[in-house]
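K.L.:
The following blocks contain the structures, represented as structure tokens.
Quick note: the coordinates plus some simple rules give every number you see, no bench work behind them. This one's a predicted model, so the numbers in the text were calculated from it and none came from an experiment. Cβ atoms are built from the backbone, for glycine too; each structure is taken alone.
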Structure I
Amino acid sequence: MDNTNEGADQQPVLLLVGSSGGHLAQLLALRPWYETWRRCWVTFDTPEALSLLAGEDVVPAYHPTTRHLGNLLRNAWLAVRVLRRRRVAAVVTTGAGVAVPFVVFARLRRIPTVYIEVYDRIDTPTLTARLCRPFLSAMLVQWEEQRRQYPEATVVGTLL
């Protein structure tokens, strides 16, 4: 992890937060949009994630996150540290549980937060989206049908 202190000369960074697997794959599909940005990834320290993000700035998060209070607290502390040490321009996430503390603390620091609901949850909202929703600057969905759960959302189309 980068240990530089927050400073005026520090370039803004796009913070991309997502669990490994499908959540990470959907964030990677946004490459044409973020490729000109300086970026930092927060994901799990799995062989697959590290292979997909080779050469990228990666901050390993704690897992499992689903209903694991200890790792929720560890990730909350991680979010505070990352958001203090980096000049984050925005947080973009597809979930899952690792996203919650990053979205909450980013919003408290007035950093824009964007949540993209995963493509395979069409009829019911994900738990992570429900928890993050009050702290979001923007809610994006991949299917028009997902707007039944998120009427305020913008449909961006499928990422995969």
Structure II
Amino acid sequence: MRTLIIEPLSKAAFAPFGEVIETDDSAFFMINNGSTQRYHQLATVQTNTPDDQAIISIFRAEALPMPLTIRMLERHPQGSQAFVPLLGNPFLIVVAPPGDVPVSGSVRAFRSNGRQGINYHRGVWHHPVLTIEKRDDFLVVDRSGPGPNCDEHFFEAHEYLLLAPHP
């Protein structure tokens, strides 16, 4: 079993997996007669067919017991999936690059600072939402449309241990 090191979430470190949605160090322009900063197009919703739609949902997640053994990752081959924390709480992200299956040794873990959301690119392997708080809410932007949109991969020989994050 491999223990995952939880890295701070940054745009550069997360780039192989998607986009970090945050205002820190992001360009903006003024709108609404100069009273509002618009941080424009921080992420792009990816869909696969003309019949697909980008949809907005709220996920209410319950914390899983730590340390957590990661035995499964999922991916969405038809579209991207974004998670934006609504209550300002840090959360954990476990990812692996796109491919037929997650490659052993390529799984990484990140911690959002609570002001950062993420947008998984289409096909990126990831663990379902991992809240640190007992219960947390996330705004989710993803794809709805014809055909299956979630593949799961269960690890047989390679499991990963995710330790409780430090404050």
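K.L.:
State the single structure among I, II that was used to calculate relative contact order in percent (Cα under 8 Å, 6 or more apart), giving 37. Walk me through the intermediate numbers first.
P.N.:
Details: I: 23; II: 37.
Source structure: II.
K.L.:
Moving to a separate point now. Of the structures labelled I, II, which one yields -8500 when helix-only ellipticity at 222 nm (-39500 (n - 2.57) for each DSSP H run of 4 or more, over all residues; to 500) is computed from its coordinates?
P.N.:
Matching structure: I.
K.L.:
With log10 I(q)/I(0) by the Debye sum over Cα atoms at q = 0.08, 0.10, 0.16 Å⁻¹ derived from the coordinates and found to be -0.21, -0.32, -0.86, which of I, II does the value describe?
P.N.:
On the way: I: -0.21, -0.32, -0.86; II: -0.24, -0.38, -0.96.
Comparing all candidates, it corresponds to I.
K.L.:
When distance in nm of label points 7 Å out along Cα→Cβ at positions 51 and 115 is calculated for each of the structures I, II, which structure yields the highest value?
P.N.:
Going through I, II one by one, distance in nm of label points 7 Å out along Cα→Cβ at positions 51 and 115 is largest in II.
K.L.:
Tell me which structure, out of I, II, gives 2.2 once distance in nm of label points 7 Å out along Cα→Cβ at positions 83 and 123 is calculated.
P.N.:
II
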